[in-house]
Structure P
Amino acid sequence: MLAVGKQNAKQTVQKHLFSSPPHWVANSFVYQIFPDRFKKSKRVSSNQDLFLEPWRSTPSRNGFKGGDLYGVIEALDYLQEIGVTCLYLNPIFNSAANHRYHTYDYMSVDPLLGGNQALFELIESLHLRGMRIILDGVFNHCGRGFWAFHHLIENAESSPYRDWFIINDWPINPYPGSNQKCGYSCWWNDPALPKFNHGNPQVQNYLIQVGCFWIERGIDGWRLDVPDEVPDEFWVAFRKRIKKINSEAWIVGEIWGDARKWLKGEHFDGVMNYRIGWSSLCWVGSNSLKNDYINPLYPIKNITGDYFLKVLETTLGWYSSETNCSQLNLLDSHDVPRALHTLDGDVEALKLALLLLFLNPGAPCIYYGTEIGLNGGKEPSCREAFPWKISWKVDLRSYIRSLWEFRKNSIGFISPGLDWEVIGLDGLHGYGLKAGKKSIKTSTKIDVFINRSRTSSLAIPSKYIEKSFYVGSSEMKDNFLPTQSGIVFT
């Protein structure tokens with residue numbers, strides 16, 4: 001049996017003035033929204049005469065569809081019905097890209113999204129409902145239109161802001177030809193994304209001011225883009241300033257793999273826990289995975305139950321229990337194919353993956369549209385518009401709500417981490433998982449059985465009679481768990 005979620009005895013957590021993650025995260029259910037594609041209201045009058053792509057057209061790399069923050073406000077009833085308690089928004093500041101990672105003004109919400117007033121209204125609406133919001137902070141690089149970089153383009157070496165960026169050659173060439181160089185450091189060699197010089201104290205102060213500005217205006221935290229490409233000491237200073245304003249602000253880093261160096265109390269509260277995501281999908285998907293996406297940090301391949309539990313044990317074992325409860329756990333996002341695409345349209349497998357997601361310590365996060373079966377592939381296909389006015393072939397809203405209700409009632413078992421083992425051996429490999437946890441204080445316990453097989457039922461010990469939560473398209477018979485189903489006993 002593999003015991004997961006327990007702190008490694010050799011692990012030491014550095015004590016720091018602001019080391020404790022926010023307490024509210026462990027009891028949160030996060031919903032990620034790509035703002036341009038979620039919901040379009042009629043309240044942004046300036047958008048009415050602009051050229052926007054048809055809402056239901058195939059998502060393109062450069063086109064805008066016109067989703068806005070007022071649309072998010074209009075959808076809050078819908079989101080609360082699912083159980084969502086916190087929103088994570090992809091970047092919303094002024095940008096010349098539909099994904100808005102090409103920021104040119106960090107102090108202004110893009111007018112296409114409704115401007116600052118729309119964000120202020122969204123924050124107020126969320127807080128009145130007891131909900132929270134975290135924003136995407138892109139502080140490694142900016143867009144070519146960023147005011148300091150624009151100054152550099154116009155004035156070259158004479159610009160007072162020349163040291164805000166890392167210049168390799170003068171004059172710089174922000175729009176180089178195929179055989180030309182841009183002359184400055186940029187993210188992944190993309191001239192549209194000039195990299196900040198974080199060694200410049202003025203740059204550090206400006207970016208920290210941005211972080212503080214929006215915390216002071218009511219956001220509940222930051223998801224930080226590619227933070228491992230920014231010097232460590234910057235994030236120490238960033239954290240101190242943010243936590244001084246709001247000690248319960250959630251700081252989440254986009255670290256896809258081993259994040260131990262970032263989660264010792266100095267930098268982040270948690271990270272985007274992609275390891276939970278890809279391993280869950282790969283196990284429930286078995287031999288029916290679409291592996292048309294290649295990324296060593298998000299590997300799509302058939303794995304055994306033993307391999308899955310090893311990933312789970314290793315990942316949770318890297319961190320303290322407190323940190324595990326502050327992770328942002330997810331199956332997919334705007335950067336990878338949607339979960340249902342990876343599972344080749346298998347809704348029953350998706351339901352099992354969601355069950356696993358909600359059984360892990362940390363905040364479960366679903367990408368918008370997962371609940372209605374959106375299944376876009378590689379970027380930009382995974383950024384499709386939400387189909388509000390059509391009938392949905394897949395509707396997992398009540399199922400996801402039931403997962404959330406179950407999780408809330410069982411959080412005392414889930415937060416410490418369940419104890420997992422492989423069962424249902426078929427030859428050398430198991431096709432089932434069993435998990436359990438017993439409360440020392442109350443002597444109550446929880447037991448979980450999951451069968452990923454598409455052909456074989458899974459025997460459940462006869463002592464388990466009354467079920468409290470069941471996942472599957474067909475009911476249990478004679479203590480046998482049907483194919484692609486799961487059951488929880490409490």
Structure Q
Amino acid sequence: MEVVTRFAPSPTGYIHIGNVRSAIYPYLLARQTNGKMILRIEDTDRERFVEGATELIEDTLNWLGLEWDEGPIIGGPHAPYFQSERKEIYHAWARKLIAAGRAYADPTPPEVIDSYRRECNSKKVPFLYRNFRPENTPEWEPGLPLRFKAEPKNYDWVDEVMGKMHTGPEVLDDIILIKKDGYPTYNFAHIVDDAEMGVTHVMRGVEYLSSTPNYLALYEALGLKRPKLVSLPHILAPQGNKKLGKRDGAKSVTEYRADGILPETMLNYLACLGWNDGTEQEIYTKQELIEKFSLQRIQNSGARYDETKLLWLNGQWIRKIFVEQGAKALYDRTIGFWPEAANSYPEDYKVAVLSIIYDRLKTLSDLHTMTSYFFEDPRIDLNMLVDNKFLKKFSESELENLLKLSISKLTNLEAWDKETLQDCLNGLLVETNTKPAELFSLIRIALSFAPFSPALNLTLDVLGKETSLARLNAVARAI
């Protein structure tokens with residue numbers, strides 16, 4: 001049997017990292033088994049629909065490399081893939097339930113239903129609508145809510161992550177299938193769509209576990225075979241005490257992308273947030289994830305979100321791309337992240353800059369602050385010299401003399417490359433009887449006035465002789 005999975009997001013706003021993980025696992029299983037993944041847009045909640053959210057979902061999946069086999073843009077044999085365009089399909093299935101005596105039109109006003117709920121609250125008993133089911137119901141037509149007629153009983157099933165499950169009749173209720181506006185509820189629509197589209201594995205958040213008995217009752221009433229049910233654990237806040245929310249610092253995938261997180265990183269991190277292959281491996285390519293993924297290794301407890309780990313992993317991926325694919329391949333990812341002053345410099349110069357600072361980057365947005373002095377002269381701040389822990393013991397005249405001697409030696413160099421520059425710097429250490437942390441800190445700060453710069457010989461090499469000497473002379477004069 002071909003494995004068919006689906007990702008069925010709602011276009012109600014930004015796409016959260018929890019939503020994305022619900023796309024990654026179905027994708028990995030489909031690719032591993034040579035099956036297919038369907039993208040379906042669950043847009044029947046018209047009040048919460050956000051213009052442009054569908055395009056954002058599609059763009060995010062494409063950015064992550066999670067291509068779908070059927071769905072918007074590419075089409076497929078089960079079109080349409082927008083639930084708002086499938087209304088007649090849901091109505092046809094609803095009429096099957098009506099004909100079987102398993103669904104009824106509900107004319108009860110909302111305020112009366114609220115009174116039933118208050119009555120149950122006052123008696124401290126669970127509110128179940130089936131206990132207030134109207135006796136004489138009209139013939140259903142769009143404009144009236146349609147409810148499922150529950151037949152309370154025990155249900156047993158196997159969740160691929162949670163294991164054997166059991167519930168009693170007390171959790172079954174007359175859930176709404178079709179709303180007053182004619183659109184289906186999620187509870188009904190996803191069951192119809194999964195059946196029509198041949199979905200074999202339904203993966204969704206563990207929060208839907210409590211609703212599963214009602215879904216099982218619908219499968220049964222409609223004569224449908226149950227798909228395999230896979231409950232994905234919550235992504236927890238950093239403290240591990242609750243489900244991750246925006247207030248806990250989690251951003252949308254779009255924001256992480258804008259901050260310079262690589263798609264390889266996001267895919268790698270989210271795939272391992274609730275799953276592991278039983279080894280100590282932490283860096284996975286997409287192909288490795290496809291090969292190693294298994295439902296059996298999805299954990300059944302929540303996975304704690306850790307942005308520090310995400311940033312570390314991004315740094316690892318930046319280095320991996322540079323080492324395995326080359327400086328130009330990494331440079332092609334950096335467009336839009338350089339300081340504005342870099343726009344007037346040629347590409348080969350920026351590649352050279354990237355080549356000596358890439359291993360210090362946590363995100364691509366770090367380029368903006370880490371490289372600005374390569375493109376414009378920094379503002380001279382002598383406090384950075386006199387307050388430096390390695391330079392405090394030197395007087396201003398001693399600092400000036402050290403700089404002037406360094407300028408003289410560098411000026412007389414016939415070649416200007418990293419090897420020659422390192423030899424020159426090593427010779428200066430001997431001649432001035434200083435330590436690398438002292439002399440090199442002085443020259444480094446004078447060149448960049450930045451809290452960080454790469455190895456000094458590499459910085460001098462990329463800046464070039466003219467710029468380097470001009471900056472050192474300017475600081476010597478300022479002292």
Structure R
Amino acid sequence: MERRLAQKGVQVIVVEPGSLAEEAGIRPGDTLLEIHGEAVLDQLNYQYLITREDQAELLVQRPDGSTFEAFLENGGEGIGVDLAQDEVKVCRQNCVFCFVHQMPKGFRKSLYLKDEDIRLSFLYGHFTTLSSSDDAELDRIVRERLSPIHVSVHATEPEARIRVVGNPREGDILRKIDHLLAGGIDVHTQAVVAPGLNDGEIWQRTVEDLWARRKAGRGSVLSLSCVPVGLTAHRENLPVVQDVGPAFARDWAVRWTPEVRRYSKANGGEPWLLLADEWYTRAGIEVPGRAFYSRSWAQLENGVGLVRRFLEHSRRFIRSPRAKGFAGRRVLLLTGPSFAPTLGRVAAELNRAVGSHLRMVAAKNFSFGESVTVAGLLCGQDLRYAAHADRDAKGGRPDWVDAVVVPSASLRTHTGPTDQYTLRGVVVREEGTFLDDLTLPQLAADLGVPTVPSGANLSHLLDHLEAADRGAFQGGALRSTFHSAGMNQPQGAYNP
């Protein structure tokens with residue numbers, strides 16, 4: 001019997017104009033109680049129920065407690081509503097490299113919540129260790145076809161996994177994966193690699209165990225990515241974990257890059273074993289070419305292929321007529337040290353091609369520690385400090401640049417389920433907010449020049465700069481809609 005969530009029904013957050021829901025009289029603030037007489041448990045359960053039949057019979061509750069029924073001819077499609085989650089499941093693991101445990105004090109409440117939810121895994125690509133998933137929930141995944149699911153394996157050898165995740169009951173991850181595979185659920189997997197914990201023979205066994213579960217058709221391990229462990233400067237009273245330095249990263253890249261190609265060949269040309277960009281950026285070596293990565297950019301949200309995709313787009317963009325829109329622009333590009341060499345090289349190529357004046361500055365991460373070099377964990381104050389230092393170095397002129405560009409990955413208005421849905425005690429942030437709750441308009445007002453997000457590529461960036469030209473920051477307020485690509489990525493800790 002399926003385990004039920006505490007809240008009956010799911011609240012309606014948004015009703016799309018002109019939708020079937022609006023025509024039926026459903027309004028934001030209403031609660032969707034039942035579909036076809038079955039209780040609506042959460043967002044995914046809603047999608048499962050609403051698509052089962054061509055007609056939808058709904059029971060809806062108003063905020064005052066009154067209810068009404070609605071009958072919709074929806075053709076097995078959605079009815080035009082956005083729903084809030086009932087409840088977020090919390091991770092039961094105690095991973096030695098858990099990023100939440102390494103958080104400094106004083107940040108927003110949601111950053112200290114360890115979500116462990118198969119619904120978020122299916123919807124947004126969050127990785128789950130399956131620690132909160134019992135057999136009943138695994139059955140639900142199979143029944144509602146929540147495929148693919150993203151699973152943090154870390155190690156398949158039980159004792160090694162227990163050492164990594166800190167939960168003696170969760171060593172046999174393969175039992176749960178096999179349960180899903182037998183039900184026809186596809187699984188993307190990952191391992192965060194920490195030297196001395198799950199590398200070497202343990203990692204080799206993990207690769208072999210998961211590769212043995214790859215097959216044609218439904219119920220396959222679709223991919224396995226490996227990511228170098230990320231450690232902050234805030235590890236007081238935590239287990240000793242060895243960081244991945246340049247030498248280790250280089251050895252890993254040299255050892256496993258050929259293996260990626262070997263597994264890809266055995267997988268019909270589609271990469272199966274995936275190396276995160278950080279192996280290459282930490283080692284200071286060039287990322288592989290386009291053929292090294294999945295045709296669908298699998299696990300891009302986990303930092304696999306972001307650098308190569310940016311380079312590929314930049315190469316095409318610089319040759320296009322639109323690139324001339326950068327001509328004469330004096331722009332300061334801020335990013336993390338991991339991505340700085342790539343961004344600096346592209347900026348130089350663009351400058352030579354169109355006569356622009358783009359400069360790149362690598363911002364140090366004072367919030368989490370200088371060992372954290374990815375752009376996704378830069379806070380607003382880190383970027384503010386870097387911009388002020390650059391202005392001072394250029395003589396302190398208030399108009400030292402035409403605009404400042406911040407990484408889209410550093411804008412984390414929604415950092416997890418507690419920001420994406422209405423839950424008790426959580427304050428909703430305005431769009432364009434950094435991890436430390438400094439907002440983009442506040443940073444722009446402080447710097448005195450338009451400050452815009454980078455977007456996912458140069459075309460997005462040019463759109464943002466042109467929006468600033470049109471007065472996007474009049475009165476210090478954000479008045480334009482920016483490209484959302486690259487913002488609020490759930491695995492942003494690993495984005496370069």
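Taken together, the values in this text are just the output of simple stated rules run on the coordinates, not laboratory data. The structure displayed is predicted, hence computed values, not measured ones. Cβ atoms are built from the backbone, for glycine too; each structure is taken alone.
Brief remarks on what is shown
- When semi-axes √(5λ) of the Cα gyration tensor in Å is computed across structures P, Q, R, the figure 40, 25, 22 traces back to P.
- Computed 12.4 for mean count of other Cβ atoms within 10 Å over residues 66-73 - originating structure among P, Q, R: R
- Answer label among P, Q, R for the case where Kirkwood radius over Cα pairs in Å, for residues 378-441 alone, calculated from the coordinates, equals 16.0: P
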